1. If semi-axes √(5λ) of the Cα gyration tensor in Å computes to 33, 22, 17, which of I, II did it come from?
2. Consider the structures I, II: one of them gives -25000 for helix-only ellipticity at 222 nm (-39500 (n - 2.57) for each DSSP H run of 4 or more, over all residues; to 500) as calculated from the coordinates. Say which.
3. Looking at FRET efficiency 1/(1 + (r/R0)^6) of positions 65 and 153 (r between Cβ atoms, R0 = 30 Å, to 0.05), point out which structure of I, II has the largest value.
4. Which of the displayed structures (I, II) returns the greatest value of distance in nm of label points 7 Å out along Cα→Cβ at positions 145 and 161 on calculation?
5. Kindly point out which one of I, II the value 1.02 was derived from, the read-out being Rg/Rh (Cα atoms, Kirkwood Rh), for residues 57-112 alone.
6. For relative contact order in percent (Cα under 8 Å, 6 or more apart), find whichever of I, II sits highest and give me its label.
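Derivation of every value follows stated rules applied to the coordinates shown; laboratory data play no part. Computed from a predicted structure; not experimentally measured. Cβ atoms are built from the backbone, for glycine too; each structure is taken alone.
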Structure I
């Protein structure tokens, strides 16, 4: 149960937060969660016999895909696992040093996330390249480029993940886009989560807001070339 719960969590979540989430979800002691995951990590590490140079190449491939927001049809992890003949668990073990060594986007404040989203879409709409925009925002905010790139990657996730979410009417979708444009024009982020706030105004489910905005963000990003 613990390993299954761990497998459903994003690998970018810091280790202590993973322990807390799993312990709370399963109503077990955090110490037990830590022990089980540590033993799994040790066992998996023993199973990965790739040369360090090859592991570095895998991590570089993954990092390049994130920085470019490349989303292969089969998914990044499945693609890399297939290309390097690894199981998903082995691939996660290979990638873990990358996630541990780089700052997590989950540690960004609400204000930082808002500034990144607003600045990225504005610059991309003006024709700036993705990498140039990421570097500029990282410098302005005093953040690591990976944090900026990974957060942008998160808000431009694969639209196929929301295929089963019912579509809004075009009128509702336009109202959602209008509210989002107002959000981007604001000097600061709202107090509460964006999707539920817009959903309440428009009369749709937050997931429907998410679906519309995900498509719209991809459109805005593409408009910048």
Structure II
């Protein structure tokens, strides 16, 4: 892998020498550096890619991804927004909205993250995106809305154990422990898992079912 990366790096160095006013080779250099974990050099190359006669707009996206890898999600969002301003998503594209929602989530801006996923859902109406949006709503302390969204998912796919488990969590968050227990039991029927037993243990503790809670804790190990 390192030899391959080194070969690619030399190719892009040569391309940059041949086309010093074209920003794309510098962006490719930055991507190789980022893949090797050399973030400082990656950032330098991405910025160089934008500071030439023919700047490469894609470098803004690469900057966003690199800042994300560095845990600097405010800068990641800033550069992604600049990229999307200069190169708006094509019709049918949804991944840019998902990426932006991810950055907003990491900044704990959950309401905005949920709204961003609405844009993705208009294009790609999948259960995975709905489950993610429900998570954002729950994190925004809106468990009722999260439950309502998963109601929709389960009406169309009543065998989705993940949706039952997530809905159980959000019902518990909303104070509906009995409803949470019903959903957790359904999830365990469909697909037993340690996480489901841990959740049911917490629900049973909330309901005062101490023996059942102890039994579920044992099963979760």
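1. Considering all the candidates, the number was obtained from I.
2. For helix-only ellipticity at 222 nm (-39500 (n - 2.57) for each DSSP H run of 4 or more, over all residues; to 500), the value -25000 is produced by structure II.
3. Structure I comes out on top.
4. Details: I: 2.4; II: 3.1.
Checked I, II; max of distance in nm of label points 7 Å out along Cα→Cβ at positions 145 and 161 sits with II.
5. Traced to structure I.
6. Values: I: 20; II: 9.
Structure I gives the largest value of relative contact order in percent (Cα under 8 Å, 6 or more apart) among I, II.
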